[in-house]
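Colleague: Heads up, there are several structures right after this.
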Structure 1
């Protein structure tokens, strides 16, 4: 069984793929880095939306899998920054 997990709690958008024995097939991610100050929620959200497809492709390529090979899709529901968490939720819905 293969599980794809989406992490989008704050400044990082990541996708990992593991099997039911704990073997890691992929751990792709991209980090929102503000020029100054802390994380701006709407800018981090926009970053996550912009990189989601690219990170998915990288994770699947790294794992040498297709989306149709995935059995379970999971996402971080919290804690985190609400706009960022929403991107993970929406992307998981899109994939499923």
Structure 2
């Protein structure tokens, strides 16, 4: 499984609109077969900062997600709300058998 952590900073006047648009994307994304986890988090001490935690079941799932209509609508909707370009980090999870005892 691969986890992607997307870091987002939005303009202060866009916090609520960003949250609403992103929660629509979250709901639809969780229904995709290649997604095991899709969460939106808001930073406690800076409400303009958000994280998306995206867990993908297969290597092809991130690309498939970006082809969905709900992702494309989200991307276009929130682009003008960004205070800076979003960034992402990709992580690969280890299965317990890979780590040893």
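Colleague: Any idea which of 1, 2 comes out highest on mean count of other Cβ atoms within 10 Å over residues 7-14?
Modeller: Largest value of mean count of other Cβ atoms within 10 Å over residues 7-14: 1.
Colleague: Now a separate question. If Cα extents along the principal axes in Å computes to 49, 32, 20, which of 1, 2 did it come from?
Modeller: 2
Colleague: Let me ask something additional. Any idea which of 1, 2 comes out highest on mean count of other Cβ atoms within 10 Å over residues 39-46?
Modeller: The structure with the largest value is 1.
Colleague: Another question about this same structure. Going by relative contact order in percent (Cα under 8 Å, 6 or more apart), which of structures 1, 2 comes out largest?
Modeller: If we compare relative contact order in percent (Cα under 8 Å, 6 or more apart) over 1, 2, the biggest value is for 2.
Colleague: Still on this model: Of the structures labelled 1, 2, which one yields 13.9, 41 when Rg and Dmax of the Cα atoms in Å, for residues 31-78 alone is computed from its coordinates?
Modeller: Traced to structure 1.
Colleague: Now a separate question. Upon calculation of helix-only ellipticity at 222 nm (-39500 (n - 2.57) for each DSSP H run of 4 or more, over all residues; to 500) from the atomic coordinates, which of the structures 1, 2 produces -13000?
Modeller: The read-out comes from structure 1.
The numbers here are math on the coordinates, done by the rules we state, and not lab data. Computed from a predicted structure; not experimentally measured. Cβ atoms are built from the backbone, for glycine too; each structure is taken alone.
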